[in-house]
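Pasting the structures here.
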Structure I
Amino acid sequence: MRSKKASVFLLLLVSNLAGAAELQNPEEIDVRYKRLDISYYVNDDLSHSETFHTVKQILQERALENAKNMSISFSSSIEKAEIIEAYTLKPDGRRINSPETNFQLRTNKGKGKHAPVFSDRTTLTVVFPEVQVGDATVFKYKIIQTEPMFPGHFTAVHSFSKNVAMDSVNVTMNVPASLKARYQIRGMTEKVAVKGGRRIYSWHLENPVPVKNKRRNYSVWDLESTPGFSYSTFSSYKEIVDAYAKRAIPKAAVTDAVRRLAKTIVGEESDKREKARLLYEWVARKITYAGNCIGVGAVVPHDISFILDNRMGDCKDHATLLQALYEAEGIRSTQALINSGSIYSLPAIPQVGAVNHVINYLPEYDLFVDATSQNEPFGSLPFSISDKPVLLLDGYQPGARTPATPIGKNALHMKTVVTIDKTGAVSGDINIHLKGAFASKVRAGFRNSTKYSEEEWLKRIFSSEGHIGRGMIVKDDPQPLIDTFHYSVNFGRKNFIQYFGAGAFHVAPFMPTYADIWSFLQLSPEVEEVPIACSSGFSTEEYEYRFPDDMKILAMPKSVDIQGAYLSYQASYTVEGNTLRVKKVFEDKTPGNVCAPELIKSQRAVIQKIVRNMKSQVVYQIKE
């Protein structure tokens, strides 16, 4: 399921500073919107037109390249676009129109009179002539929608960044006076008039002196934290569910072809849950992903015959086919709408774009599955749709959410045993066991690798200082969709240490390893005053170093036990004869998939203590 198209001006949405605001200096402002007008005219059948009018002044040389052209995109089967004005405005008032030769049209078409198979999106780009610093580009266009995306409904949402200089933003919403709708304005003034059977909302915003954008992490986004507006004829998210289901559910009808396919997939299997797994894996592995961006196809699945004939489809198509296969085998399921982006709480005003992905739910096992993910084991969800609001098509439950990542599910255990010889070279074995999402990601990485690519990868890892290292890997078959994975590497590398006098080395992985302890410690240098996406995970690293007789350990890091803010770290260092044994255990038991700024600050203090130990070195002395 795709959200409603985004206009060029939605580029203004992407940032907002929470908390205390620091104003930008004039030289930091690249462009200034002298004018930004957005006008909606909603017809009685709830088709509509949108008119956008901008006057954007270029203030810095660095902004010229991006300011010289603007593009609009629309679905040619249900929308039409019209350029009303496009010209460069000089400071002295001269107007230089964009000639027809400055227009670029890119279309998606089918063969002959047939519709395209994936997308009918058309992109129209306009190049502005003679643009220089101090000039303004003036762009006005209209998009006319001939058919509502959902019959009998209309929605619109915009946000405006506090980090962009905007002298005047004016939004007009012209709708039938009898239209029932909900709306919300944020940081805007309002005027409402009723005239000639129409209700006209006028919303105004000014932001002439923008604030600095210090935010870098957008993994969690709250639409309602930004100035703007939301308008919707949907009275509730249940109404969105019903509107989607009305056209989607009939597409999941069980056909003879579906019954035959389901029987072929499950074979002689009699256990219902195992059947559910086999059907899920077949759809996930055999149906490739392809967008469905043709008019209302953005919110209506393809026919199952199309999906099976072409072995491809988008999320709606995957969910529709899987539901039909489940029904053919007597397995109860329903489709569910969810957000696959950075929205972790639904906006108060029901918006179709807030739920842009479709998955399946099996009530008998209380399991959600996402068949568009080719790498997730049955019963697991990608992180991007974990711990999020979910709208069930059958058995709708207000406030329902997908499960958060279970604490302890994702784990790494790595054991390394090495021998250092009297040239300073090192050789040994690395054994790595993964489970949960860690295993799924590593399996996916190995799934398309070849023996040659693995050999070259290991050669690069263990080469240093002009010497060619070596490595040989033995691994589990990466093809099955299961949440465990093991691989081992036998390796050799010259010049691990300098073999004379005194020296030191860090106790760290000898090769890049997914989910090693260091990967959990990489926080941004600045704590942002916004929630961020986060997860739990465990990582254990064990090392055994065997030294030659003439090598003496002079000092090593202290054994520590650090606790706090859902984090724990234990490290022990022991020497027996010429053998050093090290064990490091890191546990992140953070609940849920969203971390508040206060928690991140607390965890930072703990992590800084852990980093000090991780950076400590083993100091040695070798007899001359």
Structure II
Amino acid sequence: MNPRNTWIWIIVAAALLGVILVLEQLRPDPPPGLAPLLPGFNARIVTSVQIGHAGQMDIRVERTNATWQITRPVQYPAQAVSIEALLDALERLAPFSHIDSSELRRRPETEADFGFDPPQISLAIQSRRELRQLFIGKRTAPGDQVYLRVGPGVGGIYLVDADLLRVLPRSVNDWRDTGLVDLAALAFDRLVVSNANAVIEIQHQPANNSWGMNRPVRGRADGPRLVGLLQRLHALRVGEFVTDEPAELETYGLQSPDLEIAFLQGTNVAAVLEFGKSPVTNSTVVYARRHGFSTIVTVPKEPLTPWRGPANDFRDPQLIAIPQPADQIEFRGPEAFVLQRESGGTWRAAGQTFPVDSSLVSDFIRALSALHIVQFKDAVTEPDLPEYGLATPFRQILVRAAATNAPPPATNIVTADLAFGATNEGRIFVRRADENPIYAVLLSEFQKLPAAVWQFRERRIWNFTTNDVVRLTIRQDGKVRQIVRQGAGSWALDQGSQGIINNFAVEEATHRFGELTASWWLDRGEASRAAYGFTPTGLSLSFELKNGDKRNVEFGGRSASEVPYAAVELDGQIWVFEFPLSLYYDLVVPHLTIPAYIR
């Protein structure tokens, strides 16, 4: 390229840049933006909104006590979110441009050309301060803006974003509350459920935040289940607004509803929900209405099914709940005994020398609290008790707690008094001393509860370390195998013993046996041997300690689920227990038995 031409182009570019900079400096500032369309408008103090669409009935909503209600063309709860969205949009609304009155007079267009003769939509917004009116006309040709007039008495026409139309209801249904009832905003402390089975009255008891049944029987109600049902009822959504006209209620099964739920606060009725039959074309929904409103709607049928159940479905199925830490548990029956909490939080069994496993006591209390009622027998009198084996109970369990402000071990507050009687078809009858009905619980669940004092023995059998052990003797099928510990992680077969040993496995097994803990006590006494498959030639292990003591474990049969039975001698007596599964199958069977080729 010619260097002379290059310089010419550089000079031209510099000159153009100078011109641009001068023009930028001389260009006037853009005109200031237009003021907000509704200066001083406050959405939070609006008390009513009325919207009219050309050729349709006006829609009017009113705010009372922080809730919105549709008052025209029907009386119905309003959808607050949609109304607040409109008010928020109006509070932020700013026009793009303004056509003032003088310019309108010079234009050939008429009111009708802008869509104001009559207006497409009219709004009347009443607040505690004033009434605001807006009239909305046609969209502009591109469709992204709409003509709007503030009036009356305010001249000119504004152009605003057509998105405003999206928050305006096209019909009254757009602003109806699709929830059947807002329980969060409803004050009630009692409800009455009327269905084909019964009339059920349930009362909230604020003292302990529980629910009780008043009808058809007095008793405890199933609070957690009831709360769940109320949550589902609160979440129930209207599928279709069927009609607002007074109708023959029988057509919809609402003349005598087969399900009615009434909410009351004291003697005042807060709300009543009525549910009828299903439409012929859709069996998954039912007709419904809220008493006091003429509107009939459809709602899903399935969430209402539990409300149609018998009264017992609403009763508390938990037999007993221990409300505070227990200090004493008394067992009366075939084997009577007492467990007493000590000052340090441990437990002892009265008249016994063995230690009590505190976790087993806690497990027992949890299991007792988990007993589930499967049958209710009401209106029981004393002459009825022998029929259920409760005139002289088979077993009685009393749980006591220390009296308030009394020094331990005072135990004069009975928190549970249960009498267990006869059995029938896999159930056992039981009665609470503080309640009239007789209940039945599953016999299989009752049989899991400890019934003898020895079942509460501490499950940790003994404590020793691998360094305490000098020799392990294995006996099986009349053969003996001895393994000597030579040091940390080092084991060797004693003279006369054969086979191969795994040092790591024997070391780990010895460590685990030093902390041996029974999974569950099964029985005690010499007579129990045969019942659990113990034989003279069965597998037994003996750990000889440096002080000359021996820790012996004998293995018997297995349960139907392959849990091994084992026995140890404690306090001069045989104790049978379920042996830990992982220790048995991972270490005992593969490493602490005599190989078949030696036997």
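We did not get these values from a lab; they are worked out from the coordinates using the rules stated. None of these values were measured; they are calculated from a predicted model. Cβ atoms are built from the backbone, for glycine too; each structure is taken alone.
Miscellaneous remarks
- Structures I, II were compared on distance in nm of label points 7 Å out along Cα→Cβ at positions 359 and 503, and the highest value belongs to I.
- Structure from which 14.0 was derived, mean count of other Cβ atoms within 10 Å over residues 39-46, options I, II: II
- Comparing relative contact order in percent (Cα under 8 Å, 6 or more apart) across structures I, II, the highest value is found for I.
- If percent of Cα pairs over 26 Å apart, for residues 79-422 alone is computed and equals 69, the structure in I, II: II
- Ranking I, II by FRET efficiency 1/(1 + (r/R0)^6) of positions 199 and 319 (r between Cβ atoms, R0 = 30 Å, to 0.05), the structure that comes out highest: II
- Source structure (of I, II) for Cα Rg over 2.2 N^0.38 Å, for residues 439-550 alone, computed value 1.40: II
- Answer label among I, II for the case where Kirkwood radius over Cα pairs in Å, calculated from the coordinates, equals 28.5: I
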